Structure 1
Amino acid sequence: MLNFFAYCGLLASIWIVFGLFIAGRLYPNYSHMKQFGSELGAKECPTEKISPLINNYPLGGVILSFWF
């Protein structure tokens with residue numbers, strides 16, 4: 001069971017980095033060095049709808065798997 005949690009933690013870490021990279025590429029003139037990742041999902045930004053689909057919902061699924 002410990003391996004399952006370790007793999008989930010590794011998967012979540014890789015997923016969030018990959019997701020932020022992809023969402024940042026879809027946001028015109030976005031700078032990972034000068035802006036926060038939360039800006040990618042902010043209201044009225046170019047990636048408002050796609051960022052949660054890439055990052056929040058899949059990672060929420062990983063977190064929910066701990067309860068079931």
Structure 2
Amino acid sequence: MTNAEIIATTFDALLDHEVTLVIYGRAALALGFDNVPEAVGRSLDLDVILPFSEAARIEADDQFWAAQQQFC
């Protein structure tokens with residue numbers, strides 16, 4: 001399991017509702033493709049874009065921010 005998979009599944013397990021995230025960078029490659037270079041799977045973070053259209057909802061989502069704090 002890649003670091004991106006560990007982060008994504010752990011974050012998902014901490015939430016009881018759907019959250020839309022746009023993942024980019026090496027984590028996106030690790031999650032979206034098979035047979036990526038080994039260095040891609042060793043990425044230590046999950047870079048995301050929070051859609052502006054979801055900003056107010058995400059800002060008010062205490063569970064989202066509590067889950068995010070687990071990785072700081």
Structure 3
Amino acid sequence: MYTVDGGRQLPEREVGHLAGYEGSKPVRIGNGAVDQRQTDVLGEVMIALEDARAAGLEESAQSWAMQRSPGR
């Protein structure tokens with residue numbers, strides 16, 4: 001995740017003087033998830049590979065090894 005200028009510092013902070021959408025509070029700037037490991041796309045890749053196999057894509061030792069290896 002990057003800032004508009006390409007930076008990587010995205011600390012989340014609350015801005016109390018602003019009203020959010022339809023007056024919702026608190027208004028936050030930044031992203032508190034910047035320090036979290038985001039792996040949700042891995043599930044989408046696994047589903048795509050399973051769909052490809054169901055459509056006739058041949059499995060190989062290399063493709064299965066890639067699917068089993070932990071993401072880093």
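FYI, it's all coordinate maths here, none of it is from the lab. All figures in this text were calculated on a predicted structure; none of them were measured in a lab.
Looking at structures 1, 2, 3, which one was helix-only ellipticity at 222 nm (-39500 (n - 2.57) for each DSSP H run of 4 or more, over all residues; to 500) calculated from, given that it came out as -16000? Comparing all candidates, it corresponds to 1. Looking at relative contact order in percent (Cα under 8 Å, 6 or more apart) over structures 1, 2, 3, structure 2 comes out largest.
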